[in-house]
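The next part holds the structures, each set out as structure tokens.
Throughout, read-outs are computed from the coordinates displayed, never taken from laboratory work. All figures in this text were calculated on a predicted structure; none of them were measured in a lab. Cβ atoms are built from the backbone, for glycine too; each structure is taken alone.
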Structure 1
Amino acid sequence: MILDSIREVNDIHQVAPALYPQLAEEIRQFLIAKVSEKGGHLASNLGVVELTMALHIAFDLTKDKLIFDVGHQCYTHKLLTGRREGFDSLRDLGGMSGFPKQAESPCDLFDTGHSSTSISMGLGLVSARDLRGEDHAVISVIGDGSLTGGQAYEALNNASQLKTNFIIVLNDNNMSISSNIGGMSRALQDLRTAPQYNKLKKTVQNALDRIPEVGNSLAHAISRIKSGIKQLVIPGMLFEDMDLTYLGPIDGHNTAQIVDALRDARRVNRAVVVHVVTEKGRGYAPAEKDPEKFHGIGPFDVKTGAEKCAHAPSYTDYISAGLCELAAKDPRVIAVTAAMPTGTGLARFRRLYPDRYRDVGIAEQHAVSYAAGLAAGGLKPYVCIYSTFLQRAYDQIVHDVCLQKAGVTLLIDRAGIVGQDGETHQGMLDASFLRTIPGLTILSPRDGRELLQMLQYSLSFDGPLAIRYPKGSAPKELTPQFEPIRFGKAEVLHRGSGIALLADGSMVAAAMSVAGILQESEIDATIVNLRFLKPLDEELLCELSATHRLAAALEENNRSGALGSALADLTQQRGLPWQILNTQPEDAFIPQGTVSEVRRRLGLDPRSIAERIKEKLSL
């Protein structure tokens, strides 16, 4: 196998061009086999095999700088930089990351996981290179889906001023995770279908190069004619209108063609967009048929493409059912997503209520401000978004939603520990930054039934509201008892004495397990399902402080600013007689691993929490 000869960076330079197709096939079969065992991002990686090979062939990555936008498509890059054995521990606790990772290789420049950032980062590297008098290449790879994010346009606008080389590779597969939408998608479709422009441009340029230098007036006239021809052949030629050199479109599955284009781009002293058209999921029929499913998938059967593990209903599944139920009873309900209808549970809503479904692309800031406008127009918008992506829209939540008292509901998926995608995707910050915002009410459900009740509650709620819930399976109901949801009121699941377990959302189940462990030591703990992270049920907490010497805060969030901090603040302000035990460890970016593994590592598993409580009580 040719792949066996690739042990470290630049080994691919020894592969003969005639063998490129065979190597690409070997890489695809390797990735399919490994991801079928470990799970991971498959469709995006299968789509960029030849493109990644070409990048490694055209450049010397011991000195040239390569940045992948998002980074979930970096598997071939990892193979070509000597990390083949790492695929046996892909996404495991302590194993190889599914994203670029500086600690793994000097060829990974950033720990990336969010979209629309690579052009900005690359532009910074270009400026640093030039100021230091160096001459290496800088290449930013960005997908067409990521171009729906505003930061990409800010960077392109800045890059248009360059008088030095900078290569932007546009990987165009007409997909982000779901199919792309909007004007950028249509513009790129025009580019894909008009390769004749590039042939015409080259012919005209060659003719102009043979004309002796003449006056400025003639040069200006020629420029106007050239622009007119361009607009006739490809209306709205976006990149060249921004003073960016455009090369393409290029067959993204022809390694030799991509290499030639990249080498041409390296000779241009300005920013160059190399437009490469690829097919997401290429080479594996189930992924070609359903690239959205195979964007991120668990272990699966290679022959059928079926996932090996059956999943119980998740919190996202409850959101899917609950939102459709709300829409059926209230025509004001409208759902908004930032390019993730399946991930956030809106695929069914899209099918049943297409006129009340909005996908704004990978544009979280716009999604939130857009929802504020919907609310001002008399509708009831629900913005479905991952916790880790919500942080991009902090200013919009502050200024456009909460300051305006807009009736927007944020449905925050993947809040807390999400597991194997690692630091860039853990939802460990949203509770902290949301609690700082005046006028925002924050809810967290203990189980699927309570999540549905919170959705019902949101329909009549007047003002900004956030409901945060974890990734993964949701218990249908933790206990048969259930109190109606009332503003700012917690739910006492069990009354004990001495120690109060104050739990937020996903940690309510953990609190029940902790109570069981403490019972073995004859400690009868009170269990409180807080429900409201903001406002806290101050009346209940003041009451409990009179009969409990210790309150343990159970949450999945970084220590600063969330539940533990709020309880400590309340205790100080009110002079409450109990002590607060914040079970969350110090602030950190949380590494990859399964949710249970990460909880044990952080000391958030029931046994560890119970031991800390007993140690505190013994002091």
Structure 2
Amino acid sequence: MCRIAGIVNTKLPINILENLVGDMCDLLKHGGPDDGGIYTAANENLVLGNRRLSLLDLTTAGHQPMQYGCRYTITYNGELYNFKTLKLELQSLGMQFSNGTDTEVILAAFAQWGTNCFAKLNGMFAFALWDNKTKKIYLVRDAAGIKPLYYSNYTGGLFFASEMRAFAPITYLQEKNELVPVYQLAYGFLPEPVTTLKYVEALPKGCFLEYDCNKQSYSLQLFSFFSFSETVTNKKEAQQLIFNSLNDSVNRQMVADAPVGVFLSGGIDSAIIANLANSNAKNNLHTLSIYFNEEKYSEKKYQDLVAQKLQSIHHSILLTEKTFHQNFSAFLSAMDMPTCDGINTWFISKFAAEEGLKAVLSGIGADELFGGYPSFKRIAKTLAIQNMPNNLLQLVAGANLKKLGRFSYLKMEGMRGIYLFLRGHFTPKEIAMQLGGYENDIWNTIAFHPNSPTLTIGNKKNKASWLEFNYYMQDQLLRDADIMSMAHGLEIRVPFLDNEVIKTAYTIASNTKYAGKLGKQILVNAFENILPNEIWNRPKMGFSFPFAEWLRNSEYFKMLMQDDNVNTKKLCNHYLNGNLHWSRIMSLIVLKNKVGG
């Protein structure tokens, strides 16, 4: 796991490019504290940079950028979980290897199969691969979009990095995206490909960018995507497929030459991951949990129940309000792009790093794949409402009832309007009042990005799954997990987002997958023999903090209360009266303090 950066630019001398990439890598050192390196192809004005967090082959043999023969060079961020299988296949074809890293396997795979190799990779990754013979560089991002990668072709050439903050040394890329506040207040995050900089975009997941240095042009190509097939209808067969695919995924993701632990929230998903990981760890598993003095938020008894069953090396950390306030500014500084969440991940990652861990497993993805969110129950009514005439929707949205305001989002075509109705933070009218603009301009901005495909998914709950997977999980959960963990030099691995687990979930017929009284019933049934009854037979809490109470006492909220905008003060009062979720106040704090760009 690393951080990467690079530039191809014929307008600047090579020494300047090396200095710029060096500066970019320095800004990414927190995510790769173990090693760093620069590769230069002077004739093409190309420089690749890397900051390394060592997890496989901890020796200097894993140094990056890494070369394969005299032709290929890579700077790589991620973990390839099927690298051992691919390595055996490549060796049978005559490919040679000099170290034990997954990095070299990617190089050899490209040397053997070219761009066709990208679809063979199962893992989380974002990398740049240089072919010195064809004079082409490839930017590649994993199919689930677990690892981020940002790029720009502004003024010619190619610039890329793992985090937005790394573009700071490139002065002519610093023009701010003036539409950021609109997206932030609508979504609570920036939907891809939007970023904080006007001329920088997120590379789409499952895609590779091919840049031709000779022609100074690039193209984007899709190499992998997931689609619903619903071919498995038998419940027992489905449960066995889920068990097998997730068990295999956890086994693959426990592979490391450094300690790997598991976040243990006390819920179903993390309990499943911990049980499967424990078998691989031979009863030497590290588990980590946060608990609170505030009983209504603390899940300590469930966390302890699982840890005791596993006899794991359990790290149970008390998080107090005092510690929260002491670290709140550091959390905001870690934010790479605006988000209304991520603070829970920041704290658990901080504690994991302090316990000496370099990688942890997380349960992200289970809710999206198997129906764990309220949106799965609400989607049918939402789709029915969206089919109402626009004038009727506008009438309902315009009623003097705050909860009805988001009905206006259903006027928008495609999945974006449904998502914003279900999970949006502020309506265009509220955003206009907050920013001092015109409501029509806000509508035009939201309609522009991101692209909202017209899906042919027949089942309503599969549509909810697609929404949660491609908006909430993609642009908030995964981005927060990456940024907040790497701020502490920690890698978060997500077994539920293994290619084979996703494909398995998508092959199960919706009537089978979403059946049952419990959310994620089929997941519970698949693992009920290893899950304590108390874990699954209780109300869902999620991985949360007593944040609403603590935020009221923060200096940032007190400053927000003093804001000159009368609408901001009204929202603060709504929050104090319990009529506004803390995440919406968080969006305002981030906006007012210009955090994350």
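Set 1, 2, criterion mean count of other Cβ atoms within 10 Å over residues 315-322: the highest-scoring structure is 1. In terms of distance in nm of label points 7 Å out along Cα→Cβ at positions 323 and 459, the structure with the greatest value among 1, 2 is 2. Given that log10 I(q)/I(0) by the Debye sum over Cα atoms at q = 0.07, 0.10, 0.11, 0.12 Å⁻¹, derived from a single structure, equals -0.50, -0.93, -1.08, -1.23, which label among 1, 2 identifies that structure? It traces back to 1. Taking distance in nm of label points 7 Å out along Cα→Cβ at positions 243 and 531 as the measure, the highest value among 1, 2 is held by 1. State the single structure among 1, 2 that was used to calculate mean count of other Cβ atoms within 10 Å over residues 3-10, giving 25.0. Working through the options, I get structure 2. Out of 1, 2, choose the structure whose coordinates give relative contact order in percent (Cα under 8 Å, 6 or more apart) equal to 17 when calculated. Label of the source structure: 2. Work out the source of 2.9 here, i.e. which of 1, 2 gives that when distance in nm of label points 7 Å out along Cα→Cβ at positions 123 and 299 is computed. The read-out comes from structure 2.
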